[in-house]
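In what follows, structures are represented as structure tokens.
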Structure 1
Amino acid sequence: MIKIGNIQIKYPVILAPMAGITDHPYRIICKRMGASIVYTEFVSAEGIFREYLKTLEMIKFTDEERPIGVQIFGDKPEVVAKSAKYINENFNPDIIDINYGCPVPKITKRGAGSAALKDLGLMKEISTAVRENVNNIPVTAKIRAGWDSNNIVAIEAGLLLQEIGVNAITLHARTTKQGFTGLSDWKIIKDLKNELYIPVIGNGDVKNVNDYINMIKYTKCDAVMIGRGALGNPWIFRDIVNHINNINHINISITDKINLCLYHISLLEKHKNEIACINLSKKHINFYIKNFDKSSDWRKKIMRMENINDIRIILNEMLLEY
């Protein structure tokens, strides 16, 4: 069991914040599968500061999701700090997380996300301002190894954040220039862990239980954050928790996948409008329904559907076949 500020974490396995993915329905699924902490999609500090309804909707959560972190991004210290204070006072999450890891150009071109890795002075200003405005709950940060392979700054950034009072750091061990390509360098996680006394959470290339075991063993990190490895496979959290508890691995059947699709759709229907429900259902079904006989044919058929009931009918047809 690890502790982030005043938050006790039962199992060292965490759902990463993912844009367009980690909304309320998906967080509920991953939480029920065993994720000890879940994070919202990253939200714009500017959008919070201006109280845009769409941005504020992304923050809403239920008590079942606790402990939950809200991740924010921005390039203006005062705006990021005020948005963190607003979230804390109006939504009362368990953790505020600052995004210094997003490599997407439309974010970094504005100086936000992992662009802060090129300007640790700005990272210091933002983090200090957030810490001063949110003093009753943990503040964490997610960083990358550096901007590129010639500028690895994870340890320097980690030491800076620790000194400011950040309570834990997640390191995605790729550079900004790598994006999501190539391999993450777990040695950087190991080196960061050796330098810090606050919890270090490893992130990158954990797709199954063996990857989890190997990351913990090699890096000695305090916990593992899983993002893309959970797409279409939220069972990865259950598998890791079962491993920790010495429970035998449970195979996932095609029927299990189809039934989870149906359940996921039911959650989306409760919380999304019709168009969003259809689009998100298709997105997640593309992750769930693959790697078995005729899965491509089924996916193509589902992608042609224009309403949720027709998608549900096809999934039920699949149940009859498998």
Structure 2
Amino acid sequence: MTSLVQTMIGPTRRVVPALALLWLATAAALGQPLVNAVGAVGLTVSDLDRSVRFYTEVLDFEAVSEREVAGEEVEHLQGVFGVRARIARLALGEERIELTEYLAPEGRPLPADSRSNDRWFQHIAIVVSDMDRAYAHLRAHHVRHASPGPQRLPDWNPNAGGIEAFYFKDPDGHALEVLAFPPGKGAPRWHAGGDRLFLGIDHTAIVVADTEASLRFYRDLLGLRVAGRSENYGPEQERLNNVFGARLRITALRAERGPGIELLEYLAPRDGRSYPADARANDLLHWQTDLETAGADGAEHRLREGGVPWISPGTVRMADGALGFEAGFLVRDPDGHALRFVEGGNR
């Protein structure tokens, strides 16, 4: 596999410590996955204050922390030189998101003609207790529609029938979804009752070109398990994604903890555009999903053996813990989506 970013940062290898190699050998012998949990989902924003207001006031997230970072460690981690960034961490139920505004250098805006089948597409699916109430609330706050309105997926589809969903956009144009599960579908905690409208994040969804290639990466290399499969089509799905003729192969993946990662392969139409090869973390199309691992050095070794494209030059040790973890690095999946492996810390 050819790296999307090696021409910018070049291949840099670290010497993997003996303890990391021992951990690798032990984990492989015990059949342990490389990824223990899916952590925070991060996205780049143009105005942090505006985005924090949107997510806390409109979607009921709670502010957890905010910090300003700069320096060599952050530059190496994110693959962007000369970084100064503001980062806010927000919580909704048990899940977290991380919003990053790059004060320098400024990145590029989201392509104005982005569609849901372009392979830079990613969203988070926010579970709501009542779709009618949620849609009325979002309308009252004048959110930008991506779907024309909530869609109820048809009962003929055994895995998705009865689920209600609606796509909309945040102030930067990032796609978001609200999702309501009928009885018998979704995690039990989504049906626990209570008066909250916005409950948590069920999954983050990414568009992929080839489900089998993605499974070789996420399931076989990283150790995530397949939690569900579905093939969705028809007028409800077309309107939800706002893509005429949409037919999707959907595969849900899970780690031991955290939200799922959902693979969306468009069987039709097949004209979705590839992730830009020159994209960087300060561009507004950038999302990154945190994957928690027991050992970053060992994970680096496994991923280099697998020929994975790198954004960071290698494992970066965070001396001051400014980002909330001890060590980490960014890589790309087969379609260019960014993943941040993190070790240690209070996530």
Structure 3
Amino acid sequence: MSCGFDCGTYNLVCCKRDKENNFVYKREINAFIELPIATDRFVFNMMKNAGVPLIEWKEAGIAYALGEAAVNIAYSMNQLQLKRPMVSGCLNPQEKNSQQILGIMVHSLIENCSPNEPLYYSIPANAVNESTDADYHSLVLKSMFDGFEDDSKNKVLANPINEGLALVYAELNKKAYTGIGISFGGGMINLCFAIFGAPVFQFSIVNSGDWIDKQSAKATGESIAFINKEKQKLDLTKESDNMIQRAIKAQYEIMIQKTVIGIKKGLEDAGNKARTSNPIDVVVAGGTSMPKGFDKAFGTALKSANLPIELGEVIRPSDPLYSVSRGCLLAAEASVQ
């Protein structure tokens, strides 16, 4: 049975079907913290006994706590810095062990995927506002998935798919897979314009969820881990008396405006490729699109931007955190039909 995998800056999501043909998801947060075992052996042992996912590097005297457990620990213990294997949609060059740590988390999520079956994983496009190396990132991910083996030494057949295109596959089947998919992840905003499921053009914009966290933390003096937790309570349809919520909302508004400017530039640069005779629907998804009212706020900004194409509906799926992985799975299934 095929699998789909959303390899995001903040969320890692694996999607497959159960025996009743329903979509099922397995998710982990793409983060870790470093623990000096020599000084915190007691803490390390307590975490191990509590079932926290851990990697121990005995030679260096350190250990890594992985995933959502790491986020919760960093939120409660400010002296421990939350680190990320990926940044701005690609591997984090500042973390020397990022590839190994990411590989361990990826392999743990795909361990129940069917051997010798297609697995499609999401990759970003290069950014229009910063220098990124999406091609190198894609090759590293390919080697990571190709390096997986189950207990019987079976492998998966890994193939990349653009993150925005995966959204089109997941949500625009009733529109003949024609429209724009925009995935608001932790590090990047990925956009793909497709016609009948074929990508016409695609690009990304750096400055998404992580940027909101960083700017909000700077404005309030709080930790990024704290802001990340508070962001989950955000409601863009309401004004708040809470200083933290006001700061996060303000950064969301700035991000939306910056994104619309980037999208307009990307569409203008695409020139004739962006021409269409019919209004184009836009799907918005990803973890950064989760707050209530995001789709309406983004749609309002898009429609006031005088874009070079006519817009149709702005659609947000009921499960925006899982849409990309589902689109990856649908692409994998289509590859064997």
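One of 1, 2, 3 was used to compute mean count of other Cβ atoms within 10 Å over residues 186-193, and the result was 11.8. Which label is that? Don't skip to the end; give the middle numbers.
Numbers: 1: 20.4; 2: 11.8; 3: 28.6.
Derived from the structure labelled 2.
Using mean count of other Cβ atoms within 10 Å over residues 42-49, single out the structure from 1, 2, 3 with the greatest value. Show your work: numbers first, answer last.
On the way: 1: 22.8; 2: 19.2; 3: 13.8.
Looking at the calculated values, the largest one is 1.
Using relative contact order in percent (Cα under 8 Å, 6 or more apart) as the calculated read-out, with 14 as its value, let me know the right label among 1, 2, 3. It must be structure 1, since only it matches. One of 1, 2, 3 was used to compute helix-only ellipticity at 222 nm (-39500 (n - 2.57) for each DSSP H run of 4 or more, over all residues; to 500), and the answer was -14000. Which one was it? Answer for the origin of the read-out: 1.
Each value in this text was obtained by applying a stated rule to the coordinates, not by laboratory testing. Just so it is clear, the model here is predicted, and its values are computed rather than measured. Cβ atoms are built from the backbone, for glycine too; each structure is taken alone.
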